[in-house]
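Pasting the structures here.
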Structure 1
Amino acid sequence: MTEKIVTISIFRIHSKRIGIVRTLLGALLMYTTIPFFIFVHMSITIFFYKGILRPLLGLPPLYTKNYIIFDRFAIRDLHWIDRLNCQFCEYANGLTVLMNAELEQVVQLKKVSLIKSVLIGVYLIPQTVFFFIGLLLTSIPTAVLIKLLGLHRASYMRIHKCLIDDSYAGHFSTPFISFIRFYKVSAETIAYNLEQIESSWCPIKHLEMSNRVHPVHHGNFYARNDLNSAKRKLAEVGSVSSKLPKF
């Protein structure tokens with residue numbers, strides 16, 4: 001049994017655990033969200049943040065290469081379909097961490113002048129609208145994906161309550177607080193879902209290099225030379241996350 005687990009792909013491990021139909025449809029639905037992530041990357045991160053907000057406010061640069069890290073393709077004995085799935089996880093999770101880091105730079109601005117407020121508004125308002133539209137368009141495939149793979153659904157209300165309890169962005173004026181918190185709730189919701197996906201489909205550590213920023217759940221992952229243990233864990237319970245699949 002152990003040898004069979006070691007030699008098959010992660011995709012096949014899930015197929016044996018929950019059935020080929022659930023696994024295949026779930027995997028395909030993951031890829032329907034790629035246009036959303038590309039859109040967010042090009043509009044919010046590159047155009048609004050790097051092109052407008054960061055240079056005008058004099059914020060320190062955040063380098064994409066330190067967040068979106070493609071290095072799992074070189075792992076020996078990783079099946080080609082698993083390499084493909086890993087690249088999805090690397091891009092989506094890395095982009096989400098980058099988006100949160102960009103938002104945190106804005107939130108950490110303590111003295112917000114009128115001019116800065118206008119600039120932040122130019123950054124926040126369009127991207128909030130874009131974010132909302134994108135989330136709306138991906139809500140159905142995401143809901144089906146969660147159902148098919150037995151994932152846990154993020155609670156918007158719980159995340160929002162935590163932000164209120166922590167007075168998140170409380171030093172901003174009322175209109176901006178609403179935009180900032182909506183953005184943060186959306187980003188945290190996406191991160192919640194992606195954590196479960198990556199923990200089930202590619203729970204393998206990135207190479208440790210200076211300045212790289214990994215998602216918090218990266219600490220639960222296996223070293224790349226211990227792929228066999230990762231596969232055995234997935235065969236047993238389906239994930240390395242603390243939020244185990246429901247079936």
Structure 2
Amino acid sequence: MPRRKDESARVYRVLVVDDDRSLLLMLQQQLEHAGYEVYTAESGREALRVFYDYRPDLVILDTRMAEMDGYTLISRIREVSDIPILVLSAYGEEEDVVRGLDVGADDYVLKPYRLQELLARMRALLRRYLAYKQEPPIVYQDEYLYIDVKGRRVLKEGQEIHLTPTEFRLLTALLENADHVVSNKELLKRVWGWEARNDMEYPRIYIWHLRRKIEPDPKRPTYIRTEYGLGYRFVPRNRAGLKRAYSEIE
């Protein structure tokens with residue numbers, strides 16, 4: 001049975017997926033020692049069965065697995081859940097990270113991982129995910145884009161698009177400060193937590209992913225503008241629509 005440090009506190013369930021059995025067992029022991037309830041799987045198909053049986057709060061997975069790779073697993077989970085997904089990727093395999101984020105992962109840690117960094121990333125993901133569930137009811141709408149923060153919905157030209165929890169938090173942070181520059185440091189604090197305060201590449205990488213999903217032309221963004229040396233700014237096409245959304249909650 002997984003070890004629990006404090007039976008009175010909530011114990012988060014973590015699903016770890018990797019076809020390297022030795023690494024899987026080591027990570028299971030480390031996470032159980034840290035107070036998590038850990039379930040493991042050595043393949044994507046087995047992981048899906050465990051996921052549906054135990055409904056974990058967070059998933060950690062390797063992308064390169066036989067039978068069903070990590071990318072397919074992420075996509076399958078994203079069909080039914082928006083829980084945090086963290087990718088473990090071998091150092092230097094940047095394409096693994098990019099592709100993982102593309103299909104719905106929220107964060108990544110490079111192998112060989114440092115345990116304290118991994119635990120910090122997990123805490124940040126879980127904390128931000130719980131906060132993201134209680135975002136204020138802001139709505140934005142124009143002829144092209146519709147964003148409902150409370151309902152977790154984004155429509156582009158009437159078609160619903162999927163954003164990962166991290167992408168949605170990023171969009172919300174920009175929308176809440178529409179027409180104002182949000183610095184990289186503020187985005188890091190709002191979206192990823194203080195643990196990521198020095199990871200200045202995070203906003204750039206995720207802004208690119210967000211633009212690819214919501215902009216008419218990601219290479220010539222109209223909604224999410226870069227303010228070089230400062231940060232990013234959400235520019236609404238329909239400012240009146242945004243004001244109505246704010247006035248409804250005042």
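What follows draws every value from the coordinates through simple rules; no lab data is involved. Small disclaimer: the values here were computed from a predicted structure and weren't measured. Cβ atoms are built from the backbone, for glycine too; each structure is taken alone.
Tabulated results
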read-out	value
Source structure (of 1, 2) for helix-only ellipticity at 222 nm (-39500 (n - 2.57) for each DSSP H run of 4 or more, over all residues; to 500), computed value -20000	1
Of the structures 1, 2, the one that 56, 40, 34 was derived from, the read-out being Cα extents along the principal axes in Å	2
Origin of the derived value 0.60 (FRET efficiency 1/(1 + (r/R0)^6) of positions 62 and 222 (r between Cβ atoms, R0 = 30 Å, to 0.05); candidates 1, 2)	1
Test item: relative contact order in percent (Cα under 8 Å, 6 or more apart) calculated as 12, pick one of 1, 2	2
Comparison of 1, 2 by mean count of other Cβ atoms within 10 Å over residues 22-29 - largest value held by	1
Value 1.1, calculated as distance in nm of label points 7 Å out along Cα→Cβ at positions 78 and 102, assigned to which of 1, 2	2
Structure (1, 2) behind the derived value -0.52, -0.85 of log10 I(q)/I(0) by the Debye sum over Cα atoms at q = 0.12, 0.16 Å⁻¹, for residues 118-213 alone	1
